[in-house]
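Multiple structures are listed underneath, in C-alpha cells.
Each reported figure results from applying straightforward, stated rules to the coordinates on display, with no laboratory input. Everything numeric in this text was worked out from a predicted model, so none of it was measured. Cβ atoms are built from the backbone, for glycine too; each structure is taken alone.
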Structure I
Amino acid sequence: MSHDTKERTMGTYSPKISEVTREWHVIDAEGMVLGRICTEAARILRGKHKPVFAPHMDMGDHVIIINADKVVMTRNKMDKHMVHTYSGYPGGLKSETYANLLARRPDEAIRGSVRGMLPKGPLGRQMIKKLKVYAGSEHPHGSQNPKTLVIEHAKAR
C-alpha cells in the first residue's frame with residue numbers, strides 16, 4: 001500500500017477587499033415600523049445578505065432611507081421610549097422622547113437606531129458612513145441607480 005494517506009482538507013474562504021461589489025438600495029420608510037426598517041438596513045450595511053459574508057470585513061452595500069419623517073412606532077412607544085445623549089460632563093445628560101426627536105430630527109432617530117445594531121469600533125463606524133437618511137422623498141443619489149428594497153413585514157398594521 002503505497003497510497004498517500006495524508007488527509008486533504010479544504011481551506012476557509014476569506015474574501016478579498018478587491019472582490020467586494022457594492023450596490024445601492026432605497027428603502028421608503030413611509031408608514032413602516034422604525035425597528036423593522038433599522039434591522040433590515042443594518043443587515044444590508046453589514047453585508048449579511050451576501051453569500052460571501054465575512055464578519056471581520058465591511059462587505060455591505062449602501063442604503064438610502066427616504067421619508068424618515070413618516071416612520072411609525074408600535075403601540076405608544078413614541079411617548080414612552082427615551083433617547084439619551086451625554087456630553088461627557090457632569091450634568092450633561094439630555095433626554096427626550098422619540099416623538100420629540102422624530103419631530104425635530106427624524107434622520108438622527110433612524111441613524112441612531114441603526115448605529116446601535118452595527119458592530120462597535122472602527123468597523124461599525126465605517127459601515128454607518130454608507131447609510132444616507134432623508135426626511136423627504138427626494139435624495140441626491142439618483143446617478144448610482146439604487147434598487148428599491150421592499151420590506152414586507154415592516155408595514156404598520
Structure II
Amino acid sequence: MCGIRWSDEQKEALEGRMHLTDGPIFMNENIGITGTVPLTEGFEPSEKFYYANLDGNPVEDDMSHEQCLVIREETGLYVFSGCCHRGVVSAIEAAKAMFDGEKIALLVAGMHLYEADHKTRAHVINRLMQMDVEKIMPVHCTGMEAICELKSMLRDRCIIAQAGRSYEF
C-alpha cells in the first residue's frame with residue numbers, strides 16, 4: 001500500500017470504495033486515470049523517494065502508484081498530476097497512450113524539477129517543447145528555477161499559476 005500503514009480493519013472498512021489500479025481505468029469514454037505511469041527511458045526521476053516499512057526502516061519507493069487524471073475535450077487532452085514523481089515526460093506519454101494520437105491541450109502538474117540540475121531541466125524542457133503540449137501550468141514541486149526556465153522557453157504556452165486566481169480552458 002505504498003507505505004500507508006493501515007490495519008486490516010481499516011482496509012476492510014474501505015473495501016468496495018477503493019479501487020487499486022495498475023493500468024488505465026476509464027470512468028467514461030472521455031475521462032480516465034493512467035494507472036501506473038511507465039518510466040520513459042532517458043527521463044527517469046531526478047530524485048529518489050522513500051517510505052518507512054513496518055519496522056520503521058527506510059525503503060526506496062519506486063512511485064509505481066503514480067497516476068494522472070486525463071480528460072478528453074474537443075480541444076484536446078487535459079492532464080493533471082499532483083506530482084510527476086516518475087517524470088513529467090513519462091506522465092505525458094502515459095496520458096497520450098490512453099487517447100492515441102490526440103494532442104495535449106493542457107498539462108497541470110508538479111514536475112519535481114526543483115532538485116534537478118540545469119542540464120536535467122533543459123533536457124526535460126526541450127522534450128516538453130517537442131511533445132505538442134499546447135499549454136503547461138507548472139505547479140509547486142516544479143521549482144522556481146524550472147518554472148522560470150519553462151516560461152522563458154515556452155512563453156505564452158506556460159501559464160504561471162497564482163493563488164486566488166481561477167482559470168478557464
Structure III
Amino acid sequence: MSDVPAIIHWMQNSDIGTGIRESIWLFPIVETTHVLALALSVGVLVWFDLRLMGWGMKHEPVSQIHKQVMPFAFVGFTIMILTGVLLFWSEAEKCYLSGFFRLKVLFLVLAALNAGIFELGTKKSIEDWDKYPVPPPKARMAGLISILSWTAVIVAGRATAYNLF
C-alpha cells in the first residue's frame with residue numbers, strides 16, 4: 001500500500017506479523033491475553049480512581065489502597081502493552097489507517113501523562129489524604145481523568161477492531 005510508510009508495511013508483512021495474524025492459535029491467544037491484562041490493569045485502576053474521587057471505600061486509607069493495587073495495575077499494564085505491540089505488528093496497516101486507533105493512542109498517552117503527573121507530583125502528600133473521606137481536588141481530578149481516558153481507550157480500541165472509522 002502506498003498510503004502507509006514502508007516501516008508499517010514491513011511490520012505487517014514480516015514473519016512475525018504474518019505469523020501472528022495467520023495463526024489459528026497465536027492471534028486469539030495474544031488478543032485474549034491483551035483483553036485480560038486490560039481488565040486487570042484498568043479494573044484495579046478504576047477501583048483506585050473511585051477512591052480518589054471519594055466515591056467509594058471512604059473508610060479505607062488512600063495510601064493503603066494505592067500500595068495494594070498498583071503492583072497489579074503495573075503487571076497488567078506491562079502485559080497489555082507487550083500484547084498490544086504484537087497485535088499492532090500483526091495488523092499494522094489497518095491500525096495505521098484507522099482513525100479510531102489514532103484516538104486510542106492519543107487517549108493512552110493522556111492516561112499515561114495523567115498517571116505520570118499523579119505518581120511524580122500529586123501523590124507526594126498521599127498519606128495526608130488518609131485523614132479524610134474525600135481526597136483534595138487535584139487527586140479527584142486525576143481519578144476522573146484516568147477513568148475518562150481509559151474508557152476512551154477501550155471504546156476506541158473496540159471500534160478499531162471493527163474498523164468503523
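Structure values in brief
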item	result
Which entry (I, II, III) yields the derived value 2.6 for distance in nm of label points 7 Å out along Cα→Cβ at positions 82 and 106	I
Answer label among I, II, III for the case where Rg and Dmax of the Cα atoms in Å, calculated from the coordinates, equals 20.1, 80	I
Per distance in nm of label points 7 Å out along Cα→Cβ at positions 58 and 90, the highest-valued of structures I, II, III	III
Comparison of I, II, III - label where Rg/Rh (Cα atoms, Kirkwood Rh), for residues 10-49 alone is highest	III
Identity of the structure behind 23 (criterion: percent of Cα pairs over 20 Å apart, for residues 66-137 alone, calculated), options I, II, III	II
